[in-house]
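Any read-out appearing in this document is the output of simple, stated calculations on the displayed coordinates, not a laboratory observation. Computed from a prediction, not measured in an experiment: that's the story for all the values here. Cβ atoms are built from the backbone, for glycine too; each structure is taken alone.
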Structure I
Amino acid sequence: MIAHPAPLDFDLSGIRLRVRGLPGEYERLLREEWAGFGAAAPGTPFLDVAVRAGSEPEPRSPWDPKAMRSLLRSGSARYEIEEGAIEVGADGKAALSLRSGAGSRTFLALLNLIRAGLAWRMPSRGGAMLHAAGIVVKGRAFLLVGPEGSGKTTWAGAGAAGGADVLGDDVVLVDRAPERFEALAAPLRPRSGALRLPGRWPLAAILLPRHGASPRLDPAAARDVYGRILANLPFLAEGFGADGRIPAAIEDLRASVPARVLTFSPDPSFLAILSGFEAGPR
């Protein structure tokens, strides 16, 4: 009888995730990468990933996670890269296939495909995965939403230098709680310097970046906020017109969370403004 690896259960700050069928080396790597987020006891997974690893050699072409192809429907999604693919159903069950059974590049592909499956599932609970940097200031979370090159990593690093906790410098999970949106600690990006234990914080504001010498907050137009959220939903853009969950989640987030334009320079001076932030008229 062939012994199958035991499932790995993780708690991404209230988002339960199970990974089954990992080869031994990948199991060790995932345990290390997501150390601190292991679930103390099994629970019903929001995303249940069954992994099948092949034996082909790793591709020789350059590693390019941005070359991912997707086929998104209202009830299912498929994401494919050169190293493997994941198919996810509306019930949260996912089949993930890997081209190779070993190698650091294939492990990166595994992480990227799991992120894609999780991003597709989040609107089912009214939440989202956002291209954003997130920090916690006096018990409240702030997200700087923007594409690559918009200053997210610099902003998160400056916040950390000023004593803020970092939720992520590129990708952050946002969940819909009964009375509010919350930003979650989750190990979505390797070696990002983010918090390594589960936690949830009320989402105080969505920030649109602007670079300048003196920190300040300015109003943000509703259409700009909606467009910025839509443009920074990784793995979901192609499903916007075919999946009603996606525009519903964007509109709820836009309408429920204050948004401001934050002018900042690469130092922690903006923290004083965020510490005293009070939501008023937009």
Structure II
Amino acid sequence: MRVITKPIIEPSLVYSKCLNSIANRAKRDNFRSVKEYVKIKSEDYNAKATIGDLYTISIHSGVNAILTTDDMKKVLYGQQMLGKPKGRKIYDNIMSLAPLDRCPFCGIGTVSTLDHYLPKVKFPTFSVLPYNLVPSCKDCNTGKSTSYATTKEGQTLHPYYDDFTDEQWLFAKVLKTSPVSIKFFINTPNNWDDISKSRVDVHFIDYDLGKRFSIESINELAKLNSSFRLFPLKKRLIKKQLNKQALTMKKIHLNSWESALYQALSESDWYCNGGFNE
């Protein structure tokens, strides 16, 4: 749900720093022998990601019939990138790309790990490719698991390559429940192509954002409801206050759950006329 800056570190440099820390000479030589192959595949990843075609990359085991999947995901990534100082520094630098430590996939969780956009168990060649490593919260990382798209329209949004921040597509609806509750939903602009519409929908569903945003809104609603009860205002002033907050949130992140929440509340005559007392 957020766009973040793509890592500027050269993929070949990351690969070299990780393999150079391998103690076993024979194993290190094996990794070095496929370095050029990994470089070519990394360039292909970047080219395909730029045009939204990562789904065309086929799953594979190992690298060029020399390295196994475990070599890539356990030795190179697990032991060298996570376990050795040079690799860990790169890992931490990529983690720091997320502004305010907020997960770019959901916009609500705190970054605590790096997610392999294409899962390393099925795409081991990209185990330490910085473009494939995205700062993520635990919920988004574990919720996605090892799933991957096989169609263009089935791809979730990639924070390094996909920018859907210029137009509003996340909205919310006030439910006349007791206490009041919020339902979040996607309504993409009519001028969008079908692929873009589908990808935003898929992202929203795959990361279970409707439910997660509704949970986030509960605490915000509780504070608002208490405030309006303690300090009563006329309907007109409540609407004005909520609309002002909606505009502020939109200025920060147009498609955040806060923006959608305050917009929905400001447009609800029922809520502004005392629905918060229900």
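Structural remarks
- Value 18.9, 67, calculated as Rg and Dmax of the Cα atoms in Å, assigned to which of I, II: I
- Read-out mean count of other Cβ atoms within 10 Å over residues 17-24, computed value 16.5, structure in I, II: II
- Between structures I, II, the greatest calculated value of distance in nm of label points 7 Å out along Cα→Cβ at positions 41 and 129 is seen in I.
- Read-out helix-only ellipticity at 222 nm (-39500 (n - 2.57) for each DSSP H run of 4 or more, over all residues; to 500), computed value -13500, structure in I, II: II
- Among candidates I, II, the computation of mean projected area of the Cα convex hull in nm², for residues 65-168 alone that gave 7.6 used structure II.
- Which of I, II yields 0.90 [FRET efficiency 1/(1 + (r/R0)^6) of positions 49 and 137 (r between Cβ atoms, R0 = 30 Å, to 0.05), calculated]: II
- Structures I, II were compared on distance in nm of label points 7 Å out along Cα→Cβ at positions 25 and 57, and the highest value belongs to II.
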